[in-house]
Structures are given as C-alpha cells and as structure tokens.
1. Compute mean count of other Cβ atoms within 10 Å over residues 62-69 for each of I, II, III and report the one that scores greatest.
2. One of I, II, III was used to compute distance in nm of label points 7 Å out along Cα→Cβ at positions 70 and 142, and the answer was 3.2. Which one was it?
3. One of I, II, III was used to compute mean count of other Cβ atoms within 10 Å over residues 174-181, and the answer was 17.9. Which one was it?
4. If helix-only ellipticity at 222 nm (-39500 (n - 2.57) for each DSSP H run of 4 or more, over all residues; to 500) comes out at -7000 when worked out from the coordinates, which of I, II, III was used?
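Every read-out reported here was derived from the displayed coordinates using simple, explicitly stated rules and does not represent laboratory data. Predicted model only: the values in this text are computed from it and were never measured. Cβ atoms are built from the backbone, for glycine too; each structure is taken alone.
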Structure I
Amino acid sequence: MRAPLSALFLAATIAFPAAAHDFVVKPKAASGASIPVQVMLTEVFIVGDFVPPIENVTARVVSGGGASAVALTANAETKSLEGTAAAPSDAPFLVTAKLSRTRTPRPEAGRPPEPATLSENASKALLNLKPGATGFDIATGDRLEIVPLANPAELKVGDELPVKLLFDGKPFAGRILATYDGFSTREATYAYASAAEKDGLGYVKITAPGLWVVKTSHSLAETAPTYGRYSANANMVFTVR
C-alpha cells in the first residue's frame, strides 16, 4: 500500500536534505548525430548552481553495443561541465555521469565524529527514445540505479511510469522524488513523491510534458580501507512529449 502523499514528502525531506545539490546530466538539442550535454550540480531543476569538480567526474555513452567515454570541459558561464555525445545508432542509448568523492570524518560538538564516507552520485539521461523501440531499459551497472520499466517515449500526461530501484543489482525499497525542468524556481522542490516497496517497484505520475528527473538515495555502513560509510544518489533523466 502506498503511503499518503504528505507522509511521503516528510520522509523525502528527511532522506534528501534541502541543502544537498543534485548531480544531473542535462541533454540539449541534438545537432545531427551529436548531442550536447551538460553535467551540473543543481538545487533548482535543472539549472547549474556551480561547476562539479571535473577531476572527480567521469561520463560515458552506454548502448547495447557497449560504452565509450565522453570528454568534458568546465564552463564557468553555464556553471556546468560540457561535452558532446555521439549517437551510436538509431536505438535508445544513455549518457551517464558519475561524481565520486571520499568525505573525511566530520567531528560535531558533543557527538562522535562521522566516519569517512565514499559518496557516489550517478545520473543517466535516456536519449533517442521512440515509441515502440526496445533498449530503453539499458542498465549502467552503477551500485545504485533507477531502471524504467516502460518506454518514456510512449508516456503522456496522466500516465504512470513504472521504475525499478536497484542496489548492487538487487531490488530495494526506497524513496522516489521526481520533477521536471521549470516546475519551480525554488530549491529542492519536486513535483511528485512516491516510494518503492521491497521488490524495488515504484511509480512516477507524469503531470506535465518536459524534461523529467527521477531520483533516489541510499546509504549504509560499509567497512573499507579508506572509508566506513557508503552514500549514493542516483537519478534518471528523460523527456516526455
């Protein structure tokens, strides 16, 4: 049974602190077989707030035929990293980016210091989607991932998009937030909130056309030589016509 929307928003506020930035791949209008993309840290969807640290970012094109790297350069004016993805075929493909950093232990007054945390932020944009096409559910293999279970190119306003949340390749229960470009000029404001059950299955109600972002988060204690906690954020970007 789904939780009341008010409860979901309260839980989402706890799971996704308002001060946090989202790491997002934003595709732009295609130029022939090339698709310009921006990779940004944003609080107002989807406008760059500041340039991600390029030394901690990797980007790829992922398709049924494999993966290839996307070169990125910093653009202070757009507050983003920019690159160009070459469309591998007429089939759907992804442009993915990952920001990985290890945060050092942070002491707080009256509390034991938090352990060092490996933080991974992954974003994927679904591109070249067409009604009737297969391959829209390509997986990136990131530890935390959102996989669409229906072709976003076939969605219309009022439909629900079923998604599967995966962690280490297995379904997990988690909060889901979604919004679209231009929904609000306020920080960390979302158009929709939901949750996936233990089978990882969740739904996003499509309330407007545009460029959508669906996101989730997960963290856990994890013993490793350089950190004691793992934290992940993942999102999926697609266009609804």
Structure II
Amino acid sequence: MAVAWQEAAIVAIAAETPRVRRFTLAPRHPFVFRAGQHVDVRLTAPDGYQAQRSYSIGSRPDESGRFDLLIEHLEDGEVSGFFAEVAAVGDTIELRGPIGAFTWETGQGGPLLLVGGGSGVVPLLAMLRHRAHAAPEVPALLVYSARVPEEVIARAELLRRDAEEPHFGLMLNLTRVPGGRRLDAARMSEALGRLGAPAHCFVCGSNRFVSAATDLLIDAGVPAGRIRTERFGG
C-alpha cells in the first residue's frame, strides 16, 4: 500500500551548523517511525509546480508525535532553499512516510558501527539517540567525516556523549583542516580495533563516500551481510 501524503506543521526551527537547520514537525495524523527512516517532502508552488526531496529523521522515536529533520542548504536546491530562506514556524508542508528499511532497533543488539559522511550522519544520529535512551549498554562507535569542525552536525552532543557514555565512542575525521585526512584503511582498522567485531554496520553519505567506506569495511574483514548502506547521491 502506498504511503499517503499528509500535512505537517513546522513548530520549531534551530540552527545546527552554518548550512544545516533543524526543523521540528508535527504531522496532522499519527506518525510512528523507526530510527534511521526518512520522509519525502513535497512543495507546491502557486502555479502548481511541485518539487520533492527525501530527508532522514534525526530524532529518536518517542510518543510525542513530532520529529526533527536536519536539512542542509544546497546551492541551487529547490527544496533545501525553501527551508533555508522561506520556511517559518507555523508554516505547513506536505510529507509522506516513514519510509525505508535502513533502521536499527534495540532488539538487534550490537556492537554497532556507524559510519557517516557529512549530512549522512542524520539517520545515524537517530539510531544513537534511540540507543542512548533505550539500550545504552549496547556498544556503539560513530566514525564521522566532515570537512571542518563547524560543519559537524550535533557536535556538542556527540562530544558530550563520547565523554560521558561508557559504551559509546566517537571518531571524527576532519578532511579540510591542517593534518586532516579522509577515511582510510588505517583509520577503519583503528575503529574496528576500538569497537571489536561489529554485529551491525550502518554507512550513510554520498555515493562516493558510501562506496569507499563499504570497501574499507569489507577489506578489513567485516562480512558484507552485516553492512547496511544509505546513499544521498552526489
């Protein structure tokens, strides 16, 4: 059965990074999702022209009926441009979802290795927030690649979790700072050495990032059947 479109109100907006804003949405109808899923958003112009994009949910599942989208403003992006420059609290948008099988639930256990590039970290954040709330004993490690510290989504939260949560670890790869480097075999080996053999790997980011990270995992001996991927294109 096709997922129906519905209206959702924007109830809060906050800056996450210079290019990413967090939008809290309240759908008109009941909305239950799993950590890692996404929604389709559709905008309709007065002349009837429509633009549609998919965005991952960044918040953990709860009973509020609300959820967060973390939307990066892309140059010439029709939908992301609306959210960056036009959208305001009180506006309504159309969405459908939740969609997707790129999900983690507490019953799946761990250890859990999450590998994200840029805004591809968003569904992984939902998984980490769900884990911290419902199963903090599950070992988890996030390997997160971004260009500079200012572009690290949820940076303060992730650093706090790394410092305070005994079963969570964070490995940041900053690619455009002095001494920075891209995710490579040595870095992946270090991650696996810290976490141990993962029961589940989730990789999300651009096509190039996901392909490279998946190859690194397989080359390091992680069975392909344990690796789940989500690609944002580009």
Structure III
Amino acid sequence: MQDRVLLIEDDEELRVLLARYLSNQGFQVREAANGEDGLALALGQNCDIVVLDIMLPDINGLEVLRQLRASTHLPVILLTARGDETDRIVGFEVGADDYIPKPCNPRELVARLQALLRRIAWEQHTDVDAGQNYGDLRLEPEQRRVYQDEKVLELTATEYEILQVLLARAGSVVRKTDLMQWALGRRLEAYDRTLDMHISNLRKKLGNDDPPRIETVRGLGYSYRLPA
C-alpha cells in the first residue's frame, strides 16, 4: 500500500516538481495550492503525512498547523525559509514533527518522509507495556497516546516517540545520538537543535516541573527522572 502524502505549497513550479518526484518514489501524492484546501484535505483523512509550506497566500502555514493539531496527530514536515530559525522554533512549538529549509532538495524530502513514517510504524526499540504507569503518566502504545492524570496529553508524533524512548529507559541516560536515531529516524548533525526543541516542548506539556522530569545530562543526552 502506498503512503499518501499531502503537499501544501503555493509555488506551482516547486509543487509540481516535488509531486512528480514523490510519485516516482512510490508515494501517492495529493496537492493543495493554499492553506484552506490543504486543511480540508488533511482533516478529511486523505493522507498519511503532510508537507506544509509556511508561506501560503491565504492561511499562514503555521495557522494551518495549529488547526490540524486541534483535531489530528498527522505527522507534518514544514517547508521553511532557509536561515529563518524563528519559523522553525514556532513550528515545533505549534506541533511540527520536522522541517526542511527551502529551496527544497527532493531527495532529502523523500529521506525525511521515509524516516518519519518508518519511525512512527517501528516501535520494536521500546519495551513499554500498554497501561504501564510512570508516576502520573500512562502509555497506551496501540493508540499511540499518553495520559497524564488520566487526561490525554496532546503530543505530536515526534514528541510521542521521544517520550516513549525515554520512558522505556526511565532512570537511565539516553545519548543524544541514540535518541535522534530511534525517535527522529536520522543522525544527529552538528548545530542541529531539532531534538532540543522537541525536548523543550515536551517539558512544557508535562508541566515544567522543577527539577524537570526530563533531565539534561550535559555532554551525554537526556534522562527521564523516575518519581520518588
């Protein structure tokens, strides 16, 4: 079965180029030239993953993402202006799973799509049991949900993967390189702050505990602090 990609991009030349390349790589591609049409297609469950440009002619891509996150956990890759770190940070805060700077290399986009889809489907690296409790948290892997005090914690697909890996090794340090590979499906590169941004968002959603339940182990990685 082909993975269904929704490409929301107003630049027709780029959209056609990417759509053709993705189709040749085995993806089923649907296209939208503006945010309103893209949002309707995404909410209509017409895709498995979304590639979303931030600069759109009607609804800003970040607003499209906000509306998506209000009702769906669809994985989303943002297309951002090269060098615009503000858009990337805000995108992660709103709920993006990954980003690619424009101009976009089609080969890199395929690699990111495949990595994101693969890690969502691949959970063999964890040993978290359904219903297992970690203090106020409870995981339901089949539903890909986390409950905090019996309320659903609204996480992106990437945040869920990161938290699942950390919980599976609660009390132990998970190296950044390993967490990047297991949770994001790619290698950690120099100056790549993607993982740090996701950890920051997770801490906020978990309640900004003091000390934080996700602890930074300088020079190594992260550890989930077991409840006392």
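1. Numbers: I: 13.4; II: 16.1; III: 19.5.
Once mean count of other Cβ atoms within 10 Å over residues 62-69 is tallied for I, II, III, the winner is III.
2. Values: I: 1.2; II: 0.6; III: 3.2.
Structure of origin is III.
3. Answer for the origin of the read-out: III.
4. II
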